[in-house]
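Structures incoming, each one as structure tokens.
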Structure 1
Amino acid sequence: MILSDLAGVFKKSTALFDSVENPFEDYYLIRLIPAPGVTWIPGDHGAFRLSRKEVKGRHWRAFSIASIPEEGVMLLGTRTGKTPSPYKERLIHMEKGAPVTVNGPFGWFKIKDATSPVVLFASGVGITPIRAILQSLRSDIARGVEIVYASEGRYLFEEEIEAIVRENPQMTLWKTTSPESTQDRLSALAEQYGNHAYYFISGAPRVIRSVRRHLKRSGIRGKRLVDDTFRGA
């Protein structure tokens, strides 16, 4: 199944554009108001479609949903690069109330049970689905929750995530700034938790491949690895 087939498979609804925020550099946060009755599980994605008349070329993208339903918004996070694509140029300049077609939500990047420890790895804007998972786990003290957040210096949702971690004694945040420090931390966590934990990996495809290989070399079985393949692009 490829994402372009989603329209015929997943439920379709219309969300309304609410606001956009540019916290730093080319990072953007988009808030949509979901249609009544639309819900999702933390970690889910959606395929978000704009009007073909307003976007040249591919008029949809898949984005992780960074919020939980209780917040009342679908929060999306993305980077535009130096030259935004026609899709992203339109998305970040939409007017309040403009419609966005949503196929889904859907996905598999989800907490698997009520007690297994979780190691949540995010690289850059890959933090978006993990932000939603952390919101859902903020009062959960039944398991260890380790967050490894890799970035070259800019951390999206940094203050918010730090506040969640401070409130939960079972959570630990590790911010890394280099491949070496990231691998060292993942190795230590793999040794600490082994195959009793689930390891969630969210980032660019090449980062996901690298982290999967590293964890497997550290003795973690494939069935304990969950990756966010359709991260917002």
Structure 2
Amino acid sequence: MPQKHLVEIRDNPLFASIGAESFAALTRGAYVQNFPPHTELITEGEAADFLHIVSTGCVELFSIWQGRETSMSFQTENSTFILAATIKDLPYLMSARTITKSRVIMIPSQDIRGVFERDSMFAKSIVSELATCYRNAIKTAKNIKLRTSLERLANYILKLHLAQGGRIELELAVEKRRIASFLGMTPENLSRSFAGLKSHGVEMDGQVIKVVDAAKLEEFAHPNALIDG
């Protein structure tokens, strides 16, 4: 593996504190691969052979049941998936596919488990990461169960607005139907919700969102640290 990718792995909080020997054991079988958009990387129900790190691009985690499909999350640069299945040596509970052209680093799960058993610092990092994932799952459930669809969309846009440095125009990197699925809405409901946010400082033009009044949007969204982080 090229040195630049080893540096990428080392920069990830999950691997930052482990010793040189453990890091070498982790990365000895790792490799990097580039994928075009809309490529399925893993399938739910299959064995968790690798831990994946998104180097560049965007990956969607999703699930399908009885012909119905839902988006679970979107993984971007320097994020990992799916750690719990890797550690437990159990099948993936979600599938993953690229949304955009993506470069993904893959580390064999057996190497992750081996170092987890031997390296206490790595074990602490694993526990911390899994605790964060658990808390995020609770926040997502609260967001879906406690908020209306309009409130969910308002908070999604507000997060996007803040993450992009408070820009007025925000271009959606993900298709609106996928956003609707992630927020627990139908595409039709999403369209109505965008229209409903016009009076709260948001305008929509194709794939571009315009936050024309951030204060009004925040007042309506009413973000909460125990839901939104």
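Brief remarks on what is shown
- Taking distance in nm of label points 7 Å out along Cα→Cβ at positions 64 and 96 as the criterion, the top structure among 1, 2 is 1, with the largest value.
- Once distance in nm of label points 7 Å out along Cα→Cβ at positions 144 and 208 is computed for every structure in 1, 2, the highest value turns out to be that of 2.
- Among 1, 2, structure where log10 I(q)/I(0) by the Debye sum over Cα atoms at q = 0.15, 0.25, 0.26, 0.32 Å⁻¹, for residues 112-159 alone as derived comes to -0.40, -0.96, -1.02, -1.32: 1
- Kirkwood radius over Cα pairs in Å derived as 18.2 - corresponding label from 1, 2: 1
- Looking across 1, 2, the calculation of helix-only ellipticity at 222 nm (-39500 (n - 2.57) for each DSSP H run of 4 or more, over all residues; to 500) that yields -13500 traces back to 2.
- Structure (1, 2) behind the derived value 21.0 of mean count of other Cβ atoms within 10 Å over residues 48-55: 2
Each reported figure results from applying straightforward, stated rules to the coordinates on display, with no laboratory input. None of the values given here were measured: they were computed from a predicted structure. Cβ atoms are built from the backbone, for glycine too; each structure is taken alone.
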